[in-house]
1. Among the shown structures P, Q, from which was the value 3.6 of distance in nm of label points 7 Å out along Cα→Cβ at positions 81 and 249 calculated?
2. Starting from the value 2.6: which structure in P, Q was distance in nm of label points 7 Å out along Cα→Cβ at positions 225 and 241 calculated from?
3. Thinking only about mean projected area of the Cα convex hull in nm², for residues 105-192 alone, which of P, Q has the largest value?
4. Taking -15000 as the value of helix-only ellipticity at 222 nm (-39500 (n - 2.57) for each DSSP H run of 4 or more, over all residues; to 500) derived from one of the structures shown (P, Q), identify that structure.
Structure P
Amino acid sequence: MTVLKALIFDVDGTLAETERDGHRIAFNRAFEDAGLGWHWNVEHYGALLAVTGGKERIAHHWHAVDPEAARAPDAAARVRALHAAKTAHYLELVRSGTVVLRPGVRRLLIEARARGLRLAIATTTTEANVRELLTATISPLAPDWFEVIGAGDAVAHKKPAPDIYDWVLERLHLPAAECLALEDSAPGVAAAWAAGLATLLTRSVYSTGEPIAGALADLDGLGSHPHPAHGLAPTIDGLRPWRGVVDVNTLRQWHEMRPHGPSRQRQFQDELRPALR
């Protein structure tokens, strides 16, 4: 039997609702500073999340609103400058306490460390953003809880490509079968799936109601004792409605039920799709 040895966390939307309450606001402040007249409201930003990576998101939007300027020789440099300004605004928001962890995240991290599970991060945001978030919401020592932090431009291809997960697994010196990914979105689940990882989907505000296939369990969060999580979880009879608090014992039980081999994985996905509609 393959034993669960590590948890690999996405950051934005998984650890905290950073997309709506942090990154979106920071982008808009950077656009205002640059005099661009761009403003990403909550709904539009949700659509832009289909493009992974902050610099990539800026470039995508620019090509949509002003394709000629977006093709100028200095466009790439301007995108990098905008993204740097946005990162500075984001870090200010995090330090101010505007961004908080989702319910159950701190509890699960503390329990996982105490129970001997290794921790890692696989994200498209920058490492500076990750470290600041962990420091501001948990403690200055929290970044050191994570043995590997795969972030930003560590790899050439961002989610839904599996590259960042492959990068993290290589540095953990663990096979995918001994790890569990925690994600909040379709690109994240696709990236983890392609890397061979079983994945717990904890939907964020932007992925609620979105059809997402490939997750081992599909929940609205990790849950707390006053406010349990809800969703679908694996059983010996297939996916069934579930309500409760996600802890290490729960993750280990679900990990044992992960699909084995390509044929079983395809069957698992076929079972999952109608349940998520």
Structure Q
Amino acid sequence: MDHPAISEGRVAVITGGASGVGLAVGEALAGKGLKVCLADRNEEELETAVSGIGGETFGHVTDVSDVASVASLKDVVLDRWGEVGFLMNNAGISGRGATAWEGLEMWQQILSVNLWGVVHGLQVFTDLMIRQGTPCAIVNTGSKQGITNPPGNAAYNASKAGVKSVTESLAHELRGVEGCQVSAHLLVPGFTYTGMISRFIPEKPPAAWTSDQVAQRLLEAMGRGDFYVICPDNDVTVEMDHARMQWNLNDMIENRPALSRWHPDYADAFERFVEDQT
């Protein structure tokens, strides 16, 4: 079964929708008869994406780091179609070279899109969707890096940890609104071959899922009413994901060094733990 917001004639708004997972979700929803607005800051890619989907689809150039730009997106969609039933805050950027104490400009760029872009989407659209009084869904795109915090990209990890936190708060707060028919969902892709990845790896690695696979997993999970949509890939199973997340949480419970999974003194213990769990 599909989520009740995913039905013919409803309206979907997807940021970061010109490529990757956002575009794949847009294609899947258009195939189910939804009207789809793809939002992205790359106008050329938007035009290509919209023409490829066809149907009742249009693109709107949007910078999610600018709340006024997101508000303009809402106004354009309402003027055109009068409602929003599905919102996917999916726009994101990566980046390298920032540590916890270096790379301030990179920190600002990543947080402005990955975290503030989600916050802006929620601030602009959520109240509207509640007041509509119809089944609606909000999907925020997180990352496993926001859960297990692997070394190497502190700014990106922090941005996605923030997305996880705010989406959990959103789900709880929506439950407390009388008569609310809006559900929240946290999408956590595994290794997925997207436009962001293709800049560094020209061909899809065997380990990676396609964006279409992630979109399908998302819609199936939403149909079940799942909040956490944590995707495996061709290399990492669901059981391996669970073990890694459990180990990360146990760092606090057992007072181990931070990120002990990557600490040489705990390497053997981590491998044994994963083997036992999987």
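Each reported figure results from applying straightforward, stated rules to the coordinates on display, with no laboratory input. All values reported here derive from a predicted model rather than from experimental measurement. Cβ atoms are built from the backbone, for glycine too; each structure is taken alone.
1. On the way: P: 5.8; Q: 3.6.
Source structure for this number: Q.
2. Values: P: 2.6; Q: 2.1.
This value belongs to structure P.
3. Values: P: 5.6; Q: 6.1.
Across P, Q, mean projected area of the Cα convex hull in nm², for residues 105-192 alone peaks for Q.
4. Numbers: P: -13000; Q: -15000.
Structure of origin is Q.
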